[in-house]
Structure 1
Amino acid sequence: MSGKVFSVTPAQPVTEVAKVMVQGRVGSAMVIDGPWLVGIFTERDALRAAASGADLNAASVKDWMTKDPVTVSPDMDTDEATALMATHGFRHLPVVDGDAVVGVVSLRDLLSTRIRRRSG
């Protein structure tokens, strides 16, 4: 899990969020409205938005995000997280402890863990 959580508001423009994601080398942004996780905006969402032909300077993240994302707890087993991601086709899962987003687990994180287990 990465404890580096990039969060944005639902009203932020797609171009602004995509630019910061590229600069920060992150594949997803947690969309937070007040204290609530309301969505996740990923590289795939940015591609869908770009392919639509919409004005991405005017379009907000809320128009393209995945609403009410599936979340996992910090103590979820990596095998369970892998199965969940494979079943749903996710590459990023928000890690939530209570109401707080405490991290993000990515497909890359899970693959790295599996590789370390095999070589260790």
Structure 2
Amino acid sequence: MKSSRALPALPSTISRALRKLGSDLSAARRRRRLTQELVAERALISRATLARVERGDAGVSMGIYASVLFVLGLGERIGDLADPGTDEIGRGLAEEQLPKRVRLPHSQPARTTR
């Protein structure tokens, strides 16, 4: 297994979120009455890797998490993780870039409505 220097630098909030995701995946598997062996086989991973997913291991690739979500019937949710519609920071930054006022160029006369 490759090691990444980024893993020890993960903020604690992200580590907690991954542990919660792993716990939630484990609960979803058990609610469906599926064994680790069966889910691992369907996700094309080893049982040991599934155990790491269910512990929320940050060293497991996002693709493997996505495969497990798919096997459990939860895969459609992954597309909403970075949805621009829920990106409060991005919308705030875009709003800061809006001009304070809008002026027509001097070379064009103002349009009149009839």
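Every read-out reported here was derived from the displayed coordinates using simple, explicitly stated rules and does not represent laboratory data. Keep in mind it's a predicted model, so treat the numbers as computed, not measured. Cβ atoms are built from the backbone, for glycine too; each structure is taken alone.
Assign the value 22, calculated as relative contact order in percent (Cα under 8 Å, 6 or more apart), to the correct structure from 1, 2. The read-out was computed on structure 2. Consider the structures 1, 2: one of them gives -14500 for helix-only ellipticity at 222 nm (-39500 (n - 2.57) for each DSSP H run of 4 or more, over all residues; to 500) as calculated from the coordinates. Say which. Only one of 1, 2 returns -14500 for helix-only ellipticity at 222 nm (-39500 (n - 2.57) for each DSSP H run of 4 or more, over all residues; to 500), namely 2.
Suppose volume of the Cα convex hull per residue in Å³ works out to 104; of 1, 2, which structure was it derived from? The value was obtained from structure 1. Structures 1, 2 were shown, and distance in nm of label points 7 Å out along Cα→Cβ at positions 69 and 93 at 1.2 was computed from 1.
Looking across 1, 2, the calculation of mean count of other Cβ atoms within 10 Å over residues 13-20 that yields 17.5 traces back to 1.
Ranked by Rg/Rh (Cα atoms, Kirkwood Rh), for residues 29-84 alone, structures 1, 2 are led by 1, which has the greatest value.
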